[in-house]
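**Q** Read through the structures below before going on.
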Structure I
């Protein structure tokens with residue numbers, strides 16, 4: 001490992017360790033739909049002299065959008081593009097150890113950076129004030145964080161990772177409650193995946209590009225099972 005890489009890793013580690021959750025969202029990620037999470041990241045400006053008493057804070061406000069969690073399996077993930085050889089080796093390990101169709105959840109995010117504001121107060125005071133305002137207005141999907149100015153997005157994504165891990169417990173419980181993680185006896189895959197395929201057939205009949213359904217069937221190894229039904233779409 002070179003000196004630059006070692007320094008970057010140390011900076012990232014410090015950023016992760018500096019992340020503090022001042023106010024957590026009042027609910028977890030939705031199991032059956034998308035979630036919008038508003039964030040407020042408060043940091044001390046990197047240009048300030050730490051040896052001087054200067055009360056000034058940077059407030060970054062934006063939204064993280066989380067798509068509905070996707071039910072996936074190691075077999076399905078191996079049929080997706082974009083993974084390195086090392087990642088595929090790990091997925092093969094999961095397939096061999098847990099089974100090709102053992103269910104898991106895949107979370108997809110995108111970030112919308114909103115406004116940035118400089119406030120003449122300390123980080124602690126500003127964060128507390130924003131958190132109190134959110135509580136008074138009963139805003140359920142908002143988080144208030146403090147962290148490092150230069151690597152504020154690292155701090156944010158560290159929180160998103162923890163938030164996802166916490167949410168996944170409830171998401172799995174919800175899916176179990178509706179039997180969506182149980183094996184479908186015909187196809188030997190979780191029932192939630194069969195439900196997803198059925199929904200795609202409905203959407204294709206409503207105008208969705210059939211190629212999307214075709215790609216999903218191939219990734220799940222289900223095209224032969226649904227082949228006749230798929231081609232009947234075009235006959236109609």
Structure II
């Protein structure tokens with residue numbers, strides 16, 4: 001090995017180790033401050049709050065959300081409660097759960113091996129979790145190929161084309177009435193002491209837990225899937241469908 005190559009190798013290892021250490025520190029901070037069961041689950045899985053792993057979040061969005069929180073939700077602002085070092089570390093950790101640190105982990109989103117695709121399917125995968133579209137992307141509510149969060153039921157049948165996707169039936173969406181206000185909802189569970197559902201009036205959907213005595217539910221809703229995929233044109237939707245055909249198993 002030449003001297004230049006040795007120097008390069010040592011430099012790469014030096015960069016690799018601090019990055020790993022930062023992610024490891026962030027995991028420890030996350031476990032103490034975020035993975036509380038009521039909030040997010042361990043390693044960014046579902047808890048009382050939605051899953052963070054494999055959502056397609058970029059580092060800028062993660063940093064802003066961790067620092068400022070999300071108004072009108074249980075997500076607090078950590079900008080004034082965590083040290084700068086811990087704040088940077090937990091942002092790096094959540095970013096690693098979203099594939100931002102692929103050069104460090106050599107893996108795809110959430111630590112899963114990267115799926116090899118070509119042509120329209122590869123483009124569709126990128127569009128499915130396109131961070132530029134913010135919460136208007138498919139991965140906000142759907143999971144496919146290890147990317148996204150399964151707010152909606154798993155995709156069982158891929159629509160034939162963009163027109164069929166736009167006309168997709170949403171029979172699983174119910175109408176929930178709470179405090180005199182009606183909203184489209186995806187029911188998660190309905191038990192004797194709690195009703196848990198995703199409120200679809202906002203994007204991303206908000207997971208809510210209410211008392212059965214305060215909630216009325218009925219089947220059906222005027223809400224339609226077409227109302228939330230306007231960030232994509234027909235060609236982009238066709239590419240996304242190619243990706244789904246490649247990764248969705250019947």
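**Q** Hey, helix-only ellipticity at 222 nm (-39500 (n - 2.57) for each DSSP H run of 4 or more, over all residues; to 500) derived from one of I, II reads -11000; which structure? Numbers along the way, then the final one.
**A** Numbers: I: -15500; II: -11000.
Checking each candidate, the match is II.
**Q** Something else about it: In terms of Kirkwood radius over Cα pairs in Å, for residues 66-177 alone, which of structures I, II is highest?
**A** On the way: I: 17.4; II: 16.8.
Once Kirkwood radius over Cα pairs in Å, for residues 66-177 alone is worked out for each structure, I has the highest.
**Q** Thinking of I, II, which structure, once FRET efficiency 1/(1 + (r/R0)^6) of positions 34 and 74 (r between Cβ atoms, R0 = 30 Å, to 0.05) is computed, gives back 0.75?
**A** On the way: I: 0.75; II: 1.00.
Clearly, the read-out refers to I.
**Q** Ranked by relative contact order in percent (Cα under 8 Å, 6 or more apart), which of I, II sits at the highest value?
**A** Values: I: 27; II: 17.
Largest value of relative contact order in percent (Cα under 8 Å, 6 or more apart): I.
**Q** Now a separate question. Using distance in nm of label points 7 Å out along Cα→Cβ at positions 42 and 218, single out the structure from I, II with the greatest value.
**A** Working: I: 5.2; II: 4.4.
If we compare distance in nm of label points 7 Å out along Cα→Cβ at positions 42 and 218 over I, II, the biggest value is for I.
**Q** Can you spot which of I, II the value 18.0 was calculated from, given it is mean count of other Cβ atoms within 10 Å over residues 122-129?
**A** Working: I: 18.0; II: 21.8.
Derived from the structure labelled I.
**Q** If semi-axes √(5λ) of the Cα gyration tensor in Å comes out at 35, 26, 13 when worked out from the coordinates, which of I, II was used?
**A** On the way: I: 43, 22, 16; II: 35, 26, 13.
The correct label is II.
No lab work stands behind these numbers, since they all come straight from the coordinates. On a predicted model such as this, the values are computed, not experimentally measured, just so you know. Cβ atoms are built from the backbone, for glycine too; each structure is taken alone.
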